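Below, each structure is written out as structure tokens.
Bear in mind these aren't lab numbers, they're just calculated from the coordinates by the rules spelled out. Bear in mind the structure is a predicted one, so any value in this text is a computation, not a measurement. Cβ atoms are built from the backbone, for glycine too; each structure is taken alone.
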Structure 1
Amino acid sequence: MRRAGDQAGNAVVRGGSTIDNSAIDQWLRLYLEAWATDASEDIARLFTEDAQYFTTPFRKPISGRSAIVAWWVDQRNSAIRGTFDHEVIAQGAGLQGESLFVVRGVTRYPDGLEEPGIAEIYHNLWLVSLGEDGRATEFVEYWMLED
């Protein structure tokens, strides 16, 4: 797994196939910048105007860039100390022809989220659909808290 901020490679070989990581690596770099700043312009550059952001797979999505930005800023992630390690594990075509990436990640919060002062580790699986401009058209996150 790559730690956030490490130099990214252009391709990963999985089961004999090559995954071109350049678009998702750029998007992940920008995502981590937005996570660290909560700046509206950093968040907005990640998503298309009509993007959908699913905070869990079966919950109603946050729809549209403006709504995503408002929700994200309200979360105040930049005030929470944490790290994010990740690897791209698959790439394919989405239902609308966009590039679909599967990202496995581990988020560590040394000061906790649910129980302040108690470290927490979340395991994440993200489905990130990128349009031709490199912005996400859809983002779906699956996550579990490690016991």
Structure 2
Amino acid sequence: MATIEQRRPDPAVAPADTLTDRHRVAWLLILLGTLGLSFYVSSQPSPDVSTIPWVDLLVKKSGHFTGYALIGGLLATTLWAWAPRVRSLGSAVRTLGSPQRLALVLAFLWASSDEFHQSFSPHRTPAVTDVLLDTCGALVGILIATRIRQRWQGR
């Protein structure tokens, strides 16, 4: 008795089959809202969190890392949802090999543009180290989102 193997969709671009257009739009709106909030916050003066310099630095850098972990996870999730529907997005995912890689590149570009934007904001100073920290945070967020997605799909 011969069995026929069913081809699974390419996991690099295929989202869970249960996503509706409403879900896709919701993920996109959540991502855009988070990016908008990030842009707004980066244009505000940075308040001192503590009178102890190292505590102030730790809290601020933790905020960078955590914020970009959220952005990275949302980017990856949104790309999983939209890549099969948008031809040019699917091509970019296939070129880079996975939505996770595209999400990391986009997070790096957003972090870079955010630091550039801060150069025009009074009382803010752009820093290459912040771009690196933000990108590391995005990577952690992407890895967490990937793990959640794998569990959700039962892999």
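Quick check on the output: 3.3 is distance in nm of label points 7 Å out along Cα→Cβ at positions 24 and 120, derived from one of 1, 2. Which one produced it? Clearly, the read-out refers to 2.
Looking at relative contact order in percent (Cα under 8 Å, 6 or more apart), point out which structure of 1, 2 has the largest value. The maximum falls on structure 2. For which of 1, 2 does distance in nm of label points 7 Å out along Cα→Cβ at positions 112 and 136, calculated from the coordinates, equal 2.0? Corresponding structure: 2. Assuming 36, 15, 13 is semi-axes √(5λ) of the Cα gyration tensor in Å as calculated from a single structure, say which of 1, 2 it is. Working through the options, I get structure 2. Each of structures 1, 2 was scored by distance in nm of label points 7 Å out along Cα→Cβ at positions 80 and 104; the highest score is held by 1. A value of -6500 was computed for helix-only ellipticity at 222 nm (-39500 (n - 2.57) for each DSSP H run of 4 or more, over all residues; to 500); which of 1, 2 is the source structure? The value was obtained from structure 1.
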